[in-house]
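Derivation of every value follows stated rules applied to the coordinates shown; laboratory data play no part. The model shown is predicted, which means the values in this text are computed figures rather than measured ones. Cβ atoms are built from the backbone, for glycine too; each structure is taken alone.
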Structure 1
């Protein structure tokens, strides 16, 4: 019971956004057409307070799920530190986590696709941005970009 009291729910959406921004992967959970849950860790980037992007192939399980039901759940962990608390003789884990609910849509506008891909590359491969324009020119037509618009503010939790 003592551990549960130490977990702090963060009401501040800004704090939860920081967790998303720091997490190397965000798990996007969706529902398969047969009703089975499907979650996959993806490299997401946030454009604004309520817009996230990821890219993928035009066909596959993610796309089947999103066409069937565009409502998704996002979850991220930006800090995860297992600890042994000697003074309490207790095993625990310190963490920062966040969740959010949103609606996924395929981006069809080329300018928005390029903007999203640029944000993704700037976040994950900033040292290679001089190659961005050429890479996008050669792959834009076969790259799918998905926009997730949050439908409610994110919620975060932490344990010191």
Structure 2
């Protein structure tokens, strides 16, 4: 008898709670929203390219080039310069202005021995060659950064 009463109380509580949740969920869906509802965060596409050379103007191959932020030094986008010393890095990230290009001589002395360097780069509105769609996409920006490396002493 006690077991039957206990089940009856639980069933009644479940019905009452189910009803309250149904009423609250329908009232939450009734609100009218203006505009499109989207999930995600604002982003832009960034392209950095240029040439890495030594002080005499000769291109330097196999130099690691990365783009990052001050508090986020590299964004998992390293590339190596080709035989002409050229590099190209493209990625999507939240729209910010201040980046840094990080260059590292990782091949030892096979093409000379150069000091690693970090070059601050500011991306302005003038660098955007394509505007976004007015939503999360802020467009595409390109920046040319030519780098002259100093030899290790």
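Work out the source of 34 here, i.e. which of 1, 2 gives that when relative contact order in percent (Cα under 8 Å, 6 or more apart) is computed.
1
Work out mean projected area of the Cα convex hull in nm² for each of structures 1, 2, then name the structure with the largest result.
2
Starting from the value 3.5: which structure in 1, 2 was distance in nm of label points 7 Å out along Cα→Cβ at positions 18 and 130 calculated from?
1
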